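So, here come the structures, one by one.
Every read-out reported here was derived from the displayed coordinates using simple, explicitly stated rules and does not represent laboratory data. In this text, all values refer to a predicted model and were calculated from it rather than measured experimentally. Cβ atoms are built from the backbone, for glycine too; each structure is taken alone.
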Structure I
C-alpha cells in the first residue's frame with residue numbers, strides 16, 4: 001500500500017474519531033440533570049468536595065428545570081452546535097487537502113477552549129479542577145487535529 005493511501009486512511013480514521021468525540025461530548029448536554037443524578041448516586045466518597053460540588057450543580061439544574069425549563073433550551077442548542085460542528089468535518093473526509101481550513105478552524109476552537117475556561121470559570125464560580133477538565137477538551141481535541149493537519153500537508157505536497 002502506498003504512502004498516499006495510508007495517509008488518507010489515517011486522516012479518515014482520526015477525523016471520524018474526532019467527529020464521534022464531538023457528537024458524544026455535545027449529546028451529554030441533553031440529559032444533564034439525569035447524568036448529574038447518576039454520577040452522584042455512584043460517587044464513592046459522599047464527603048468529598050467534588051461530591052458537594054456535584055450536588056450543588058444537580059440541585060441548581062433540577063430546581064431550574066422545574067421552575068424555568070426554558071433555560072434548558074440553551075443546553076439543547078449547545079448540544080446541537082456540537083453536532084453541527086462535527087458535521088462540518090465531512091468536508092475534510094471527502095477532500096482533505098481542499099478542506100484543510102475546517103481542520104484549522106477546529107484547532108483554533110480547541111485553543112480558544114482554554115481562555116474561555118480560565119476567564120469564564122472564575123466568573124461562574126467553577127472550581128479550578130473542573131476548569132482544568134474543561135481545558136483538557138481543548139488540549140486533547142487539538143492532538144488528533146494536529147496529526148490530521150500534518151498528514152494533509154504531506155498529502156498536498158505530493
Structure II
C-alpha cells in the first residue's frame with residue numbers, strides 16, 4: 001500500500017512538474033494547494049532533496065524546483081525513494097531481497113511467486129509513467145508513451 005508520505009511526495013512533485021521549467025514553488029504554496037500538512041511536507045521535500053529529485057533556493061523569492069526534467073523522473077523511482085522496495089514481502093523484492101526465515105525453499109514457495117507477480121505488476125505500471133505524463137493525465141490530456149520505458153526487473 002502506498003504510504004501517505006509517498007502520496008504527498010507524488011502530489012508535491014506533480015505540482016513542481018506543472019510549473020514552467022526553472023520556476024520555483026514555495027513549500028507553503030504546495031502545502032495549501034494540495035492539502036498537505038506543512039511540517040510533514042518540509043520533511044518530505046528534505047528527503048526528496050537528499051535524493052536529488054528537487055532543489056531549493058533560499059530567500060523571499062526562494063522555493064523548490066525539480067532537479068531533472070519531469071519526463072526523466074519515473075513514478076516508481078519516487079515511490080521507492082519514499083516507501084522503499086515495491087515488493088510486499090522481502091523475498092519478492094528485486095532491490096532488497098531477503099529470504100523469509102520461515103521458508104524452506106524459495107524456489108517452490110507459492111507465496112513468494114504470487115508476491116513477485118504483485119511486485120512485477122506494480123513495477124510495470126509505476127516504472128512506465130513519468131512525472132511529466134502524470135501531469136498530463138491530471139490535465140486530462142492524451143498521453144504519448146514515454147521513450148524512457150523500463151522493463152520490470
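For mean count of other Cβ atoms within 10 Å over residues 10-17, which structure out of I, II has the highest calculated value?
II
Looking at structures I, II, which one was helix-only ellipticity at 222 nm (-39500 (n - 2.57) for each DSSP H run of 4 or more, over all residues; to 500) calculated from, given that it came out as -14000?
II
Out of I, II, which has the highest value for relative contact order in percent (Cα under 8 Å, 6 or more apart)?
When relative contact order in percent (Cα under 8 Å, 6 or more apart) is computed for each of I, II, structure I gives the biggest number.
Could you tell me which structure in I, II was used to calculate percent of Cα pairs over 28 Å apart as 28?
II
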